[in-house]
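Asks: In structure tokens below, several structures.
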Structure I
Amino acid sequence: MDKIKETLVNGTLIPFLGMGVFKGAIASDGSILPFDSDSMSLALNDNRPMSTRLMYEYTRVAMSLEQRKGREFIVEMTNHIYSSKQYELPPIYQYLKTVQPKYMIDTNLDDSACKIYEDVEHFMIVGISRIMGSQDRFIIYKYDVNTKNYNEIYKEDLNTSIPILFKPLGSTMPRKNFIISDADFVDWLTEAMAGFAMPPLLKRYKEGRSYLFLGVDFSKDTYRMVANELTLGLNDGYIVDDKNLLSKKEERFVATHNLSKVALGLEDFIKGL
């Protein structure tokens, strides 16, 4: 644990956060925040279950809803899940706020990761999909501490002099933009494989890095593919997971990416830090 803490602080270990960091999080209205694919599927459909085939992964539920009710509906529903509720900053974000990592990847869709850096100048890269006129699947913003606003910048202006927050699947801010449905992920992953999912600077910066995977569900094909594309060229890392047994697909991902398993729940892991 001492090594993990030391490398987090010095920036050689990159946090990679998934939906599982919200497990146990309850909003002020008593509702739970989505923490896995099933709970996200229910949240998207107003807590009504759908067919087993669709419920296999929330991206399918989102695609079905988009086809029936339109793109604007699924964007507004996703935004509603987070922006309509009051909830405390989950513990892992509270801890990372004390560290303010030089670079971190947050695949969650809310603004919790933004609060880590709310008192410091930083860049935020937000993933986009299904756009015309450009192959790039990201927008880069620079945060102004004085105005508390994010301002869009050119990719050539991105640098490592201040922290970089990468939200590859979108965010509720500075504007509602989400990679949530099957069609979104197909487009994003296709361009990611071609090298257009992250700015050139990050392609170079990520080489030989180590990652700390927190709350990421590698039993789902989509998240394994997303994590693989974002960490190509990695050296090694850790996955924090207290499950007794990993699925064969999870075990294969862990082995091929040279990850060490930390057999702790997130709460105990944070206490250890």
Structure II
Amino acid sequence: MKQSPAERKYELLLARLGKLPSLLVAFSGGADSTFLLASAQKAVPGRVLAATARSPAFAAREAEHAEATARILAAEQIFIDSSETEDATFLANPPDRCYYCKKILFAELRQLAEQERIAAVADGTTADELEGHRPGARAARELGIISPLAEVNLTKEEVRSLARDNGVPNFDRPQSACLASRFPTGEVITTEKLKIVEEAEQTLADLGFHQIRCRYYGPCARIELDAKEIPRAAQAAARARVTAKLHELGFKFVALDLDGYRAGSVVEKADDAND
């Protein structure tokens, strides 16, 4: 049977990984890093380590999910305590904040790989993630982090399709990002604010919502959900529970964004308004 373009790319990925003596995978438990980890286990059996970061910038539920996924894959996993929230530039939240965050994390992963005598460090960046403004990708290049999925031109959609077809978990898991992405550029980040956002999003997760963002605008929280989930969020019971919790966390106003979730919306430009 004729191979699809994605299947041919998958063969290239396995061949690329198979040339490595050993590999440390930056493993978040998302769809892309899970597929990369499973592929590396297939191509480099017994010589793969999954490394998962823990810090105030990452929701605890994400680390728990990554740990559960590693058990499903029978992968060797190690947790590292990442230190980006101790960096003044990261906390100042400049336009290229992600660069400083990733540079710190990738440096820590490189150090871990050296300690464990692992030949290479890889992340789950896909081909379509290299488009546009990607300061995190610049940090990866500077520190010699490889991106095998992007190297063979696999897109997010192709990764999810291949993961589903090959029985890899998390193929349908919603996209995630560090909690610092919830703050508009220039809004100073603190561990207290990160915790507030995490608790707000956990409230929504407890209600069964999946694609969740709580954007932090001082006294106002802007909630983004998948468009299909907006009607349920607007129902009285859910609305009452969410607003009660977010008011408790210190937000004066709670807004439900009717445009729904879209990556990077926290930095969208808007004209100033007085009302």
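Values in this text are rule-based calculations from the coordinates and carry no lab data. On a predicted model such as this, the values are computed, not experimentally measured, just so you know. Cβ atoms are built from the backbone, for glycine too; each structure is taken alone.
Asks: Thinking of I, II, which structure, once mean count of other Cβ atoms within 10 Å over residues 30-37 is computed, gives back 17.8?
Replies: Working: I: 17.8; II: 26.0.
Here the read-out was taken from I.
Asks: Tell me which of I, II gives 0.55 when you compute FRET efficiency 1/(1 + (r/R0)^6) of positions 150 and 198 (r between Cβ atoms, R0 = 30 Å, to 0.05). Don't skip to the end; give the middle numbers.
Replies: On the way: I: 0.95; II: 0.55.
Attributed to the structure labelled II.
Asks: For the read-out mean projected area of the Cα convex hull in nm², for residues 94-133 alone, a value of 3.8 was computed from one structure; give its label from I, II. Spell out each step's value before the answer.
Replies: Numbers: I: 3.8; II: 3.4.
Label of the originating structure: I.
Asks: Let me ask another. Which of I, II yields -10500 for helix-only ellipticity at 222 nm (-39500 (n - 2.57) for each DSSP H run of 4 or more, over all residues; to 500), as computed?
Replies: Working: I: -10500; II: -13000.
Going label by label, the one that fits is I.
Asks: If log10 I(q)/I(0) by the Debye sum over Cα atoms at q = 0.16, 0.19 Å⁻¹, for residues 110-229 alone is calculated from each of I, II, which structure is the one that comes out at -1.06, -1.21? Walk me through the numbers before you get to the answer.
Replies: Values: I: -0.81, -1.16; II: -1.06, -1.21.
Going label by label, the one that fits is II.
Asks: Kindly point out which one of I, II the value 56 was derived from, the read-out being percent of Cα pairs over 22 Å apart.
Replies: On the way: I: 56; II: 59.
It must be structure I, since only it matches.
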